[in-house]
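Nothing in this text is a laboratory measurement; each read-out follows from the coordinates by a stated rule. Because the structure is a prediction, the values reported are computed rather than measured. Cβ atoms are built from the backbone, for glycine too; each structure is taken alone.
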Structure I
Amino acid sequence: MAKRTVVKMPGDGIGKTVLPEAIRVLDAVGFKADYVHADIGWDCWINDGNPLPQATLDLLQQHKLGLFGAITSKPKKEAAKELRPELQDKGYVYYSPIVGLRQKFNLDVCIRPCRSFPGNPLNFVRQAPGGGVDEPRVDAVIFRQNTEGLYAGLEWTNPPEQVRAALATHAKFKAFESVPSEEIAISTRVFTRNACRRIVEAAFKYAKRHGYPSVTICEKPNVLRETSGMMEEMAKEVHADYSDIQLWSTNIDAQMMWLTKNPEDYSVIVAGNMFGDIVSDAFAGLVGGLGFACSANIGDEVAVFEPTHGSAPKYEKLDPPIVNPIAMVLSAAMMLDHVGDTDKAEAIRNAIAAVVEEGRVRSYDMMRISGGPESISKGAASTTQITDAIIARLG
């Protein structure tokens with residue numbers, strides 16, 4: 001197999017801590033690659049007014065494969081205040097660079113596995129019918145449409161007249177006719193048939209390949225009749241080619257209740273951009289939290305793999321580092337799956353499972369103690385120690 005080149009984008013905060021740990025694991029499992037560094041994130045925004053440099057886009061266009069750490073995102077006004085003085089009041093507007101990557105390369109299929117590792121003290125438990133504790137096995141894989149919906153960025157504060165005029169053609173806008181434009185903020189939710197079809201087809205293909213019994217559409221078609229309705233319609237069309245897999249439908253609000261009652265019932269779940277973000281974080285909470293939450297952003301040519309946690313800048317400078325690297329390592333394993341190195345990917349997941357089940361080496365979040373310099377003295381493993389333990393299990 002030809003040696004690959006991976007664009008590494010540590011980004012901000014703990015992204016700079018966990019991404020090198022994932023590369024250590026990739027090296028240890030025998031994945032042969034060159035890694036090229038690319039800048040992205042808050043420093044780029046502050047210094048240049050652009051958190052997603054063209055040079056980074058060029059590298060991804062060339063090499064097609066990226067590992068991403070984490071970014072810091074702040075609200076519009078706060079972000080503007082942090083620009084270096086000579087860039088302020090020049091019209092620069094902050095946009096999330098990971099959202100920018102998804103849209104630039106049409107990384108429309110987001111996959112977020114939420115699987116519980118036996119022995120993880122953070123796993124979801126419930127009272128058993130006969131007393132005692134029941135710990136269901138959670139194995140849900142969320143397919144999130146990654147480029148459309150509310151996250152597409154079609155927003156206005158103080159909308160221009162042509163936007164108001166367009167909205168006024170809808171009868172429901174009559175309730176807002178008397179509201180001055182400067183008092184209105186608008187976000188639009190846009191779905192297209194092609195994007196809905198692509199995410200649903202990807203979900204059914206995954207379910208069939210991995211032996212999952214059902215695909216659940218998690219939307220809100222009783223209220224969002226047009227957009228959620230389109231996703232449901234596409235699911236029914238695609239399901240005709242996968243009659244051996246059950247097609248379920250849940251409303252996002254009800255799903256939030258059911259996932260803490262019977263999470264083991266759900267396998268592959270499909271949702272639009274915002275609801276997919278919500279349901280994947282909710283399921284991640286059942287399997288250990290964001291320290292275990294990995295993801296893939298996949299397009300026709302380019303794919304980027306990232307943990308779903310944030311940059312947690314307060315932990316960036318700690319020495320030794322204390323953050324849990326498992327989500328980043330699992331994201332690297334997803335990259336191996338994508339390029340066909342499935343044996344190496346499974347070896348990494350098995351090594352993580354062994355470390356978690358043994359329980360000798362646990363991060364501060366797994367120990368349910370507060371993060372900070374004192375967590376090491378309380379028995380928590382450092383970031384490096386967790387990686388060392390995973391690598392030792394690969395041997």
Structure II
Amino acid sequence: MRLIEKVILVFGMVGILTACGQDKSREVFVNENLEFASSQIGLHLEAIQKTGKILNARTIHEDGSTRYIGMHDWTSGFFPGIMWYMYEHTNDRKWKDYGIQLTESISDIQYLTWHHDVGFMIGCSFGNAYRLTGNKTYEKVIVQAAKSLSTRFKPGAGITQSWNTTNGWMSKRGWECPVIIDNMMNLELFFDATRISGDSTFYDIAVQHANTTMKNHFREDFSSWHVVDYDTITGAVRQKNTAQGYSDESAWARGQAWGLYGYTVCYRETKNPEYLELAENIANFIFMHPNLPEDLIPYWDYNAPNIPNELRDASAAAITASALYELSAYSDKKEEYLEKADKIMESLASPVYRAKPGENNLFLLKHSVGSIPHGAEIDVPLNYADYYFLEALKRMKELDI
């Protein structure tokens with residue numbers, strides 16, 4: 001064998017061994033975190049079942065007690081989704097049984113038309129339930145939910161309205177048709193409904209919304225505004241603001257994660273290369289930002305005024321990690337995105353962010369932020385942080401390296 005052939009063989013074997021080692025370390029990491037999740041959420045499930053009620057956990061109250069929510073809360077789909085991910089990971093029937101109870105307890109959300117979060121609420125609950133059980137009755141719920149969400153579509157502006165401006169504090173902002181970057185996460189419901197029903201109307205709405213958001217929501221550096229307000233007749237942009245970030249010109253951390261995840265989904269469903277390019281550019285903004293900490297868990301806003309003495313947002317990190325695992329399958333930057341996702345997950349699983357067994361009101365992750373400007377859910381566990389952490393574990397487990 002010639003020297004050059006020997007060198008190629010050696011380096012090839014090193015690459016194979018490195019990849020095998022990496023796969024093994026991911027397997028160990030996933031299994032250890034799932035073991036913890038099974039124990040932690042299992043204790044939570046036992047506590048709920050002792051009450052004899054169907055309870056849907058969101059976070060904690062200021063007095064330290066667990067906050068349980070009704071079906072109209074925008075986060076009502078995440079705790080059912082957690083049950084489904086635990087069932088998928090473990091095949092333990094207890095998760096499926098309570099998942100069915102929780103999921104079906106919010107079935108009336110399929111008729112909700114007064115805000116945009118129907119996609120979160122139904123997709124995470126009924127979407128996962130249908131994926132794992134094939135129950136045909138869940139198909140009808142998903143399609144009806146998409147019909148309800150489509151009533152918020154404004155053809156003149158080419159977007160689906162997020163909030164009703166007559167609601168509470170929003171009525172004071174002077175908005176006509178506010179659209180938030182979070183709304184990119186609800187487009188998956190439209191894609192699912194088209195796949196189930198064959199009705200391309202839902203698909204077309206999703207694409208129009210994604211295109212309009214791509215045009216108006218992003219700055220030159222590919223950070224996004226949180227809120228863009230539209231004239232529903234002409235489609236003209238009236239205002240660009242924030243609601244949950246530090247300022248109108250700042251980059252709210254979870255908003256950047258929603259955009260990254262949403263455009264990754266849009267690329268998956270349409271194969272439009274513009275969506276892939278935008279997702280990559282959002283990722284570049286996140287990871288090139290000088291205020292991103294070394295552990296890759298962002299401050300609640302990339303432009304918060306007191307960095308490094310600002311709170312982190314584990315929920316933004318978990319969403320980002322989950323999105324990166326999927327994005328890695330579509331991008332030429334696969335290894336870079338896998339490395340970043342793995343690093344985020346290692347940080348989230350560290351004692352800094354992952355709860356000790358039996359603590360943290362039996363949620364998995366600590367140190368998430370809901371909305372600092374509203375004084376709501378500051379440095380607490382949140383059900384959507386846990387949901388996307390489990391989803392990221394699922395995607396890590398399924399990697400085809």
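Out of I, II, choose the structure whose coordinates give FRET efficiency 1/(1 + (r/R0)^6) of positions 186 and 266 (r between Cβ atoms, R0 = 41 Å, to 0.05) equal to 1.00 when calculated. Please report the intermediate quantities before stating the final value.
Details: I: 0.75; II: 1.00.
Answer for the origin of the read-out: II.
A value of 13.0 was derived for mean count of other Cβ atoms within 10 Å over residues 58-65; which structure in I, II was it taken from?
Value 13.0 for mean count of other Cβ atoms within 10 Å over residues 58-65 corresponds to II out of I, II.
Out of I, II, which has the highest value for mean count of other Cβ atoms within 10 Å over residues 82-89?
II
If mean count of other Cβ atoms within 10 Å over residues 114-121 computes to 18.4, which of I, II did it come from?
Numbers: I: 18.4; II: 22.8.
Comparing all candidates, it corresponds to I.
When distance in nm of label points 7 Å out along Cα→Cβ at positions 66 and 330 is compared over structures I, II, which one is greatest?
Sorting by distance in nm of label points 7 Å out along Cα→Cβ at positions 66 and 330 in descending order puts II first.
Rank structures I, II by relative contact order in percent (Cα under 8 Å, 6 or more apart) and report only the one at the top, that is, the highest.
If we compare relative contact order in percent (Cα under 8 Å, 6 or more apart) over I, II, the biggest value is for I.
Tell me which structure, out of I, II, gives 21, 12, 11 once semi-axes √(5λ) of the Cα gyration tensor in Å, for residues 50-105 alone is calculated.
Matching structure: II.
To test your reading of the models, identify which of I, II gives 22.6 for mean projected area of the Cα convex hull in nm² when calculated.
I
I have -17000 for helix-only ellipticity at 222 nm (-39500 (n - 2.57) for each DSSP H run of 4 or more, over all residues; to 500), calculated from one of the structures I, II. Which structure is it?
II
By the measure distance in nm of label points 7 Å out along Cα→Cβ at positions 26 and 346, tell me the structure among I, II with the highest figure.
On the way: I: 2.2; II: 1.4.
Ranking I, II on distance in nm of label points 7 Å out along Cα→Cβ at positions 26 and 346, first place is I.
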